[in-house]
Structure P
Amino acid sequence: MKVRRENGKLFLIPESDLIASRIEELRDYFAEQLKQHPDVSSVLLDVSGTAFVDSLGVNLIVGLYRQVTSADKTIEIIGAGESFMKVADFFRLTSLFSVRSEGSEK
């Protein structure tokens, strides 16, 4: 897991699949990073290193969305591969926030 801060944006980079066995660790890590960077205006979840997302991973993303937006910040997902985009479309994540595919981060 990595984190990067740039121009008032917090980049959360899990570098792993968003699956049941990783959820607790990722949730705690994301919460800690949000606490350590309260002055950012936007959170970007970089899923370029994520190949698989299960239903608990989707739940993690929705929870992160709620946490971020309740603090009056914006959130978006960047670096989504084809399989991630299919999951995002199936669960209608794109109705909540922007999900950008690989190669469109800039």
Structure Q
Amino acid sequence: MKKVERSKAAVRKIEPAGNVHWGRMVTGETFITDEGRQKINDKFAPFTVDMETASIAHVYNVNRIPFISIRCITDTDACRGMCNFEENCAKASRVAKNITVDLLNELRG
């Protein structure tokens, strides 16, 4: 079984709290605002945008180390901006930690 499929199966088995989605993610170097949002959507059609994942994935890829990103969304198109990030950061961090620990335990077992 491919690593992505194995990870998906493990996530389904652990049934994490919240919604789990798999999809394309793009990374930018700034917090995305309205001006850049449509351009990014038109060019890449991503499920989400963040500011860190591509650089981390690149390091893993160069070193031929398998990589999966677990991200919790702290702001959305409907509820966007830094204030939503600050408000949701602690909860998102807990959810990401729990999913990561559960996924690692499941993949190890």
### Message
Tell me which structure, out of P, Q, gives 2.2 once distance in nm of label points 7 Å out along Cα→Cβ at positions 11 and 59 is calculated.
### Response
Q
### Task
Rank structures P, Q by volume of the Cα convex hull per residue in Å³ and report only the one at the top, that is, the highest.
Q
### Message
When distance in nm of label points 7 Å out along Cα→Cβ at positions 3 and 91 is compared over structures P, Q, which one is greatest?
### Response
Q
### For helix-only ellipticity at 222 nm (-39500 (n - 2.57) for each DSSP H run of 4 or more, over all residues; to 500) computed as -18000, the structure of P, Q it came from
Q
#### Entry: relative contact order in percent (Cα under 8 Å, 6 or more apart) derived as 31 - corresponding label from P, Q
Q
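Quick note: the coordinates plus some simple rules give every number you see, no bench work behind them. Just so we're clear, the structure is a prediction, and the values are computed from it rather than from any experiment. Cβ atoms are built from the backbone, for glycine too; each structure is taken alone.
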